[in-house]
Structure 1
Amino acid sequence: MDKIETQKGTTTIGILCKDGIVLVADKRASAGYLVASKDMEKISKISKYMAVTMAGLVSDAQLLTKLIKAELTLKRIRTGREVSVKESANLLAMMLYGNIRRMSMIPGIVSFILGGKDESGFHLYELGVDGSVTKAGDYRSVGSGSMMALGVLETLYKEDLAVKEGIEIAVKAINAAVQRDLATGDGIDLVVIDKDGVHKKFTKKIDTKITM
């Protein structure tokens, strides 16, 4: 039964800006009341112009991320073109739909935020644990600390944000979750998707060690 509790709980955020997308996530993986890891990577690049944040059971999230990355590479080779963000979101949603409905002693509870750029511009999607697809025209947050983050996003977000402003809001929102959600903490990773592709802007650790 312990493995069912292993490595869940997080806060991940995606913000749609006029010149790009900001993705941010904390670095804590929890197992019930135990901090299982303080250095978890929860944002993954899946193509040159797309990345996802993950929330839920880590093993399923990591496997699905590898699968979608491989599928997008194969599709690009077969068609000779870059896969659109909408196509990618629907493909990952199909994987989630099958994952949650597969009989298993360990339920594959995973959700993603997918951000990317294609010929029609920048796009942000939330992919639910049930395989649902929701396109976002502003921002999304998933994970155990999302309620705290959404309060900040709801207050500070405005239309036509520049990426620079989006970064500031994202950091404030993730900080609210770090302060109040037990399963969120230990640091943050922040990734930006712009006209040149996916870039990690910074990683910041939170030092909680007491020294004399």
Structure 2
Amino acid sequence: MTHEEHLLSRMHWRYSPKSFDSEKKIPEATWEAIARSLVLTSSSYGLQPWKFIVIQDPALREKLRAASWNQRQVTECSHYVVLSSRVEMDEAYVERYIQSVVAARGVAIESLAGLRKSILGDVVHGARSKIVAEWATRQIYIALGNLLTSAAVLSVDSCPMEGFDPSKYDEILGLKDSPYRATVACALGYRNPSDPLGKMAKVRFAPSEILDYR
């Protein structure tokens, strides 16, 4: 099987389970690869305006399930991730990022003056500073898409979830006094063989209706 065939086979294979096999857990090495892939997600300016909260405590999951219209995926899945995005962007955060560039690339901090100026003039002091929360939310969906694809490539099921009360999630997770807010969640693990959705054909519009080459 070619790399191209493997990718498409995984995309045809994946769907969003409504029920997970609660006894089947993602192996540690597999989860570590998925988690690292999530961390490697691209973002505007490379700013990574997010925090990914992996919910492991069963009691905490029960609380989140109650705030998720009692959807069973929250407690059944192997790993439950709440993707939170920043609602503010300040000079201190940008400086932290600039310092990380210096450390990772071994460049002089003076060489990043243009990058710093561009970021500050955009998302900190510029027009986009007024919609940072909206901007960061769009970024988080890049991360979510990467998470779904990475999981599928490793034959791990995933179910993205917006069906929850964000305010209650923020309260439960202690985010209300932080610069982050719960935006979307994702349940990961292995599908329950009895989940009827797993036997249904994938429904997509024809490529000719979706792809517009110009």
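Each reported figure results from applying straightforward, stated rules to the coordinates on display, with no laboratory input. Just so it is clear, the model here is predicted, and its values are computed rather than measured. Cβ atoms are built from the backbone, for glycine too; each structure is taken alone.
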For mean count of other Cβ atoms within 10 Å over residues 19-26, which of the structures 1, 2 scores highest?
1
If relative contact order in percent (Cα under 8 Å, 6 or more apart) is computed and equals 30, the structure in 1, 2
1
Identify the structure, out of 1, 2, from whose coordinates mean projected area of the Cα convex hull in nm² was calculated to give 15.6.
2
Taking distance in nm of label points 7 Å out along Cα→Cβ at positions 67 and 139 for each of 1, 2, which is largest?
1
Supply the structure label, taken from 1, 2, corresponding to FRET efficiency 1/(1 + (r/R0)^6) of positions 123 and 203 (r between Cβ atoms, R0 = 41 Å, to 0.05) with the calculated value 0.95.
1
Comparing FRET efficiency 1/(1 + (r/R0)^6) of positions 59 and 91 (r between Cβ atoms, R0 = 25 Å, to 0.05) across 1, 2, which is largest?
1
